[in-house]
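Coordinate-derived values only; no laboratory data. Everything quoted here is computed from the prediction, not taken from an experiment. Cβ atoms are built from the backbone, for glycine too; each structure is taken alone.
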Structure P
Amino acid sequence: MKKQLKLIALFMAVLMLFAACGGPDTESGKPESASSKEDPVSEGSGDFSLPVVDEKITLSCWVPLGFKQQTVMNSWDAIEGFQAIEEKTNIRIEWLHPPVGGETEQLNTMIAARNLPDIIHAAWDTISGGPGKMIADEIIIDIDGIVKENAPNLLQYWEENPELRPLTYTDEQECYGMPYYWPQAPGYLYHFGFVVRGDWLEKLGAKTPTDVDTWYQYLTAVRDGDPNGNGEKDEIPFAGKNPNGTLDDIMQFQRLYGIQPNAFFYREKNGEIVSAIHQPAMKEWLATMAKWYAEGLIDPEILSTDRTALDSKVLTDTAGSLWSGAGTGQLGLYMKQKENDGDETFSLDPVPIPTTADGERLGWLKTMASDASGITTANPYPVETVRYFDYYFSREGHLFSQVGVEGKAYTLDGGKLDFTEYCTANPDGLSFDSALIQCGLAPMSFTGYQLADYWKYNISFTPQAASSDEIWGDYTVNKELSGLRFTSEESNRVASIQNDIKALYQEVVSKIITGQMEADQFDSFIQQAEGIGINELHEIYKAADERMKNR
């Protein structure tokens, strides 16, 4: 299989001559300037030296190509930052990319056949049994001992960000890979939130929606006030999409009632893990959504709307509010499109996280809980592999892997990073991300950690997007569960129970919101969920949480 994967990679790859790549004039993984508090970069350890090996070696790495990469390249061989890393470390990576859309199937087949490359980069919690089972089944190895002796940059990064280390360990204290992290620091976190038409808000004389009452007032005003001025009652007060039937956009209004959106379980302020469907507030939320839907405040097509249809409703001046991403993929995209169309009044404004009756505002944090490059049992160079990836956690390696070689995609002035016109006004007409990913992997997730400068630039295109981080970052509590690990036996039960309950839950919620069922009938669903095993599932989650506390 290893040979087959290499052949596939060769057919897929766009072979390029390696450019002579330079960087800061140092032979260590240490930076030349101090790290910024906004971009928590490990200074690195004096114990780290380059190259990693005297004689060049090649390691094979299975990793999805990436949705954004597929539009401009066939292989990560073309990324200039990796060419620079090869020159510095003396280790070449042979990138093995599965077909886009067939990643899960190929990964499962590869694991089942035990025909393994040297490295597998995956979200290990999504694999049946999780990383613990992969170590027990001798697919990947526990690298805890190797890391302690050979990864000074990662160890220092953990020291600076101690909350992240447990995410890369199993409950048995096994380190399952060299991780990718989205740090818990300003500038990284608040990618999604509610937005409203700020120009309509002003035109209608409505208050900024912050709670149940002011949201109702704003939505009603949009419905009745003809804010788009065409003389027709065609406005959609709240527009949303329904990706894969998850009801994710409309679920965000659960925040109004202190419920973690679209979650079976979440953590209350006292630390207790509670079942979402058993909370009395769940029926209050359902009743409110049913009322809003019946009164025409929620798009009647919300259950069948995809992203393309949503974009059209926003850009044709019918959507009055939505749940949106902040960057160039959504909020920033809409604003730039309307600007290019010559519309000087259109404004989509981020609004605060909804406040509950008790004054809570549920935050939204982004963490990569299990993304890591696992070292397989087929790898003859585990120590060298750890040292190679440790370089990604040094300042120099971090910049190479994220944004490439200084001078093309970016410049540094006293430690401050500025993107060049190659990215911001690409001469070939490439978007910012399409240009940048030819230099480094900042728009993607791979071993290392997200560069704050990338996200800050991504939301800097319009004042509205730039303000989102501060507005959506003003929360009082985060109830999300993250980093739980299930045993192999638990994983099977969790998958079986959750899949059955989720399908029923989405069906019942959809019917209640659209008026096909009464909110009180949710009690019948709870009884069905208990029959399927929701209480057993609750106990499994609580047990996993207790184990996590002891990591």
Structure Q
Amino acid sequence: MRRVSIVLLVLLLIFCVDGLVTAVEPGPRADTSSGLVEGVEKGDLLVFRGIPYAEPPVGERRFKQSVMKEREESVVLAHDFGPACLQEDSAKVADVGVSEDCLTLNVWTPALDGKKRPVMVWLYGGSNIEGSGSEARFNGAAFAERGDVVLVTINYRVGLLGYLDTSEILENGSSDSVNNGLKDQMLALRWVRKNIAAFSGDPANVTVFGESAGGAAIAALLGTDHPEELFDRAIMQSRPKLTSHQDAEKIAGIYKEQAALMGIESSDDWMGMSEGKIFELMEKMKEHVGSLSWDRFHGPTYGKGLVVPMRPEERLRAGHAKDLEIIIGTTMDETRLWADYHPELCDQKAFDNELTDGDPLLGVGAFVLSRMIKMDLTGTDPKRRNFTDGQAMLAITDEIFFRAPSFEMADAHANGGGTTYMYIFEYPINRPESCIHNSSPHATEIPFVFNNLTVDFNQGRIGPARNEKDAETRRELADTTQDAWTSFARSGDPNVPGSALGVWPEYGPDKRKTMVISANPRVVRNPFGLERKVIKAAGADNVDLFEQ
């Protein structure tokens, strides 16, 4: 009996040890300049989350340019996403939280087999005041699985920590601190060039793509001295206009005034501000300038002595970055999204009342609207004939803030000798409870680009499928869109044999051929050209938010 007990005990120990060994068996590992990083297996993919690419921008490094992460001696566990950079703790980042120590990136790869796969690096939007590479809608699994690419998402500083000119605020401040968020992105791209081969990505074939604030960042990156050192091609989705250094100085002045009202005046006050005080200051700024204008108060800035020395379009027109292929485009109804947050824009009486509240962006809209109506611009598009003034204003601001800058950049790159493709994305969202129903507002393309149609946030944005036919249309459009993006990343050409899009022609400033990506794909010439012509004639293409 005793021998049986001993045998059973030995077997139990073996079982426990075997279980222990199984429990601590290491996951997939890649050797990087940050250290040996360990990821996790996720189905047929390998995923590495929260890899630090920079030293934490905290303490003395607050408001400073980020620096490359020094190598860790121990294994870096890349199992979980890192926190989002400091921002309002919205639902989009509630699962990871926020912190100043936030400069991490995430990698999805099909395998660690030494194969040289195309690399795609995503820069999120969020008006440069929010966002994270960990958001579920940016999950890179579909890209890696369907496209056989290595997909990277990154975190970068936003808000005042990422985009504030500190030259008149800190004792040792710098004008170019206004581009710290942009410099984070540049550092992450250098990290990718240096390390992505360890994840079976091709460091000589890197495509950067981004939407809204991310698209504007890419426009700024193209205007830096050596963008070819960072990436090989670029996709800009719904890129807004960039900020001039003159505007950035004005923004810093407003920040300084509002901070003083909170007792934050000295350099030490700014460097020692708690996270709570930073939130409070940004909320105070938002109340002071108006919520619509607030969306344009942070972001990459160009100017003499800055990392982006002049408007990128000027450099591209002269042949700068001509060897880098680009795709650039917008959604069909960009600024209609703002009516989801400001329903008064769909109600004529409420819109009239809102104009008296002094919001600078609405003031810009009224300025343009008066000229638009006089020239009967609404008559050029049947869809606009029944628009309220608010809806008409949004249609025109589509051109001012999104489409005109995109076409100008496409013209500049093509004139400078660069390969360029242009698109407009169209899918009528299903939001019958909102006045943006059946439009294609800002960010509509993201669920299709990432092929993540069922993510909760995306479902809330585009609404549920109307019926099975609509569901199938969505799936087909997502496959078609993502295939074009991965084809471009692989070869610099978005054309896919047998694609529902047909032939996507190169863009030229003479005919401005543009692909409408939709369930009814088509190539159009110079879309909304009359609107841009009228806006330019009215002098509204260079609206200054600070003149209101």
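A few points about this structure:
- When distance in nm of label points 7 Å out along Cα→Cβ at positions 201 and 273 is computed for each of P, Q, the largest belongs to: P
- A value of 3.7 for distance in nm of label points 7 Å out along Cα→Cβ at positions 409 and 505, calculated from one of P, Q, originates in structure P.
- Taking distance in nm of label points 7 Å out along Cα→Cβ at positions 345 and 529 as the criterion, the largest value within structures P, Q is that of P.
- Rg/Rh (Cα atoms, Kirkwood Rh) - highest-scoring structure of P, Q: Q
- A value of 12 for relative contact order in percent (Cα under 8 Å, 6 or more apart), calculated from one of P, Q, originates in structure Q.
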